[in-house]
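Okay, got some structures for you below.
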Structure 1
Amino acid sequence: MRVHFIAIGGAAMHNLAIALHLKGFKVTGSDDVVFEPSKSRLAKHGLLPVAEGWHETNISADLDAVILGMHAKADNPELLKAQALNIPIYSYPEYIYEQSKQKKRIVVGGSHGKTTITSMILHVLKYHKKDFDYLVGAQIEGFDNMVGLSDAPLIIIEGDEYLASPIDRRPKFHLYKAHVGIISGVAWDHINVFPTFENYKEQFTKFIDTIEPDGTLIYCEDDAALKALVNNYSNIKSLKILPYVAHEAIIKFGKTFLLDSEKEQLPLEIFGAHNLMNLNAAKLACLEAGINEKEFYEAIKSFKGAARRLEKLAENDDAVIYKDFAHSPSKLKATVEAVKQQYPERKLIACIELHTFSSLNRNFLNEYAYTLNHADEAIVLIDDKVLKQKGMEAFTEQEIFDAFKSKDIKFFNQPEKIKAYLLTFELRDANLLLMSSGNFGGIDLVTLAKKLLYN
């Protein structure tokens, strides 16, 4: 099979390219720019484009498929030539489905927790040496690639609700046709695509529609919006419905212990109510995949978490500094609450960088109301350089106070200033939580953490 990737440098795209290459496909690709770590990983496998840019000569009639990334535009010259030659064109979720038509498909959807739930399932299956394929949205421990394709009878897919490609405006998770569908929660996101919460919720109803007949729906019944959505779903009788809540656990001396069905205490590497809900979703999915309860508990004890999710940057006897991918309101609230509940006796300094299109939209900003209330000190960064790049107006301090419903927030618009402020802290009996889908304007967070704890 000869496959060409347009916009091969994307996170999912380059991982799929590597997976197909390892499966024996002849893979080529193009992009106008390729950043790290995609660049090094593609180069390692001999897949890095020789020259940047889009070149019609990359497209020839002997290609079996073209896979189109979201970074490309609808008028991309390579795409136009492929269309003229009638070469089959797929988005990457479409092609994942093509590669998994004969497999049992477990698809993990929801506004939050997708990567963690998927990672938990993969960890358990790998621990017990099961044969499976996968697509996950982050690099996880024990897996060299974010996509794995083989002749396995089972595939675990993290199902994103964002659009499939520039010419396919369907959410990705609608394309996988799950046998087992998971919805972790429904909290408005991607305002640039789904302008209202009702429109956003509709995508999850459509996702349920795509579950194969006699399939299974696993959903979090603690999420009021999701519970109402499932209760109002008209065709629910054709599915097996498995609701879940947070798994029972206790906290002792800053450590979380899971209580299994026999009330035995099992130490966990992860913590937080949101992760205990994620864990229960993963457990139900693993049972559907042929793992029994005892096997699940045996494996999950060693799960350390997904990349960029409550990642520990530095720790001493008096403090821990975490980095987290949290950026949407629901993720922000859950992460702050998790750290505070794990260390109730310690002061919590919570710092969020608003970076995404949704979070920087004035019509959406009020969704952050009260999300930082569990922090003892709350800090918000909106980098003026990012706003300038996006062509957006700067925010005032009052707008941030009004949106978060708090006047105690410290607001910064330059990364250098927030760094200087953080370095004034003496972290004793205190934890620092740094949250962003960006990079805090390029601040070296590991070096910053070490300075705060060890200097």
Structure 2
Amino acid sequence: MAAARDLKAKETAGADVDAVELAKRHLVQPWPFAGSVGTEARALIGEGEGIYITDASGKRLIDGPAGMWCINVGHRREELAKVMYDQAMALSYNTPWYTMNAPSAELAMRIAGHAPGDLSHVFFTTGGSSAVETALRFMQFYNNVRGRPEKKLILSRGGAYHGSTYLSASLNGRPRDRHWMDGADELVVKLSSPDPFRRPQGMSIEAFTDFLVDQFRDTVARIGADRIGAFVGEPVQASGGVVVPPDGYLKRIREICRYNGILYISDEVVTGFGRLGHVFASGEMFGIDPDMITFAKGVTSGYFPLGGVIISERILQELRRSNHPDALFGHGLTYTSHPIGCAVALKNLDILEESVLAHTREVAPYFQAQLKTLEELPLVGEVRGIGLMGCVECVADRESKDPLKLDKDVGKRLDVHCHELGLLVRPLINMCVMSPPLIISREQIDDMVAILREGISRTMEVLRKEGVWGG
């Protein structure tokens, strides 16, 4: 025991022990493989500034994924750091069970002011997974109070990503996320991904949209609206490869939900707080007014863990009018309405409203146009995106659009080459996803796309030499 304590003291001393070795000995990384769990070290990042991060070797990189879709106003914003300090010195924490704090009340009001329709009340969580989990549990509570205990099934879609808690992860539509994991499969019904690139060969976009809507309507009819509690959908499927749905699709799905009394939950964990140039994309970009919106990530630009659910006034009124006034929504988190997180979010919202939202709307078309030039490269099947989020999807050939004939780690190969050239991207099997900080300039977009072009070109050359691809 004494030897173990001595070793731990030495390790925690910091200066004489390498962080990579500490990670290999003690840190369990997210999404590990069984063969390396608990022994893995990943790229060590030392610092960030603006749209850039610096790795352990001192190399400066464009932060292509903005952390994880979240560093919206950029790294090292002194005003956000100051707010964290000031709020911690004033009130670092209060229990949300029987007290409250002023920043959470003000933030709820301001968020409600940006939300579409009658979304007027906010429940704060610790992040995106807990936000989606909260929305689903609220749906269950709502239907229980209204005397509809059988109305609990949840509609989700292929390609979806909604979180890592038990219920939220059960909605995920990427097969590799679920191969070795359990889930509440009895509660979830999966529909097709609204991915136009993967529509059946020869089918028009209009016909594909009709197919998706008909499938949704037929599923409701087959199962029964009296058994379906909610549909959960990202306006843009982010981790599914930046899948932008066909025009009008979301509005038509919203109408089916409204007609059948199915709660529409719009998962804006990624698209919220500026990623598409607005605080929320549901109303401004897609013309829908959901019953609930979940958010996280960009609400604090990643400076503090915070998420939440915005809930329709109609739903709350129905609960208040029910004949079960003593029914308890038995759900809460230790860090619900955390005063530091809410204070940071208020300042972050100030920064977004002052200039960043307008800047995003101004540079987004340029970002999309420059990325689109990468389709000139034969390895690239499609470049797609909206706002300041984009995806390069690589395929073996453009006719079959088959990614499986390629090396399954082509996205990681691209990431390695881009890292060497000064850009961090997010690899997703045969895809690379970009969502840079919203403060990115046109010149920096040019740098980013030039590195991507060279990284893809180097990857093509290696694949040809290895005989994996003959494009």
If you rank structures 1, 2 by relative contact order in percent (Cα under 8 Å, 6 or more apart), the highest one is 2
Figure out for me which of the structures 1, 2 the number 2.4 belongs to, where distance in nm of label points 7 Å out along Cα→Cβ at positions 92 and 220 was derived from the coordinates. 1
Out of 1, 2, choose the structure whose coordinates give FRET efficiency 1/(1 + (r/R0)^6) of positions 236 and 380 (r between Cβ atoms, R0 = 35 Å, to 0.05) equal to 0.95 when calculated. 2
For which of the structures 1, 2 does the calculation of distance in nm of label points 7 Å out along Cα→Cβ at positions 212 and 412 return 5.1? 1
Suppose mean count of other Cβ atoms within 10 Å over residues 108-115 works out to 17.9; of 1, 2, which structure was it derived from? 2
helix-only ellipticity at 222 nm (-39500 (n - 2.57) for each DSSP H run of 4 or more, over all residues; to 500) computed as -12500: which structure among 1, 2? 2
Given structures 1, 2, which gives the highest value for distance in nm of label points 7 Å out along Cα→Cβ at positions 52 and 76? 1
Which structure, out of 1, 2, was distance in nm of label points 7 Å out along Cα→Cβ at positions 36 and 436 derived from, given a value of 1.7? 1
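Here, each number is a calculation from the coordinates, and none is a lab measurement. This is a predicted model, so every value here is computed, not measured. Cβ atoms are built from the backbone, for glycine too; each structure is taken alone.
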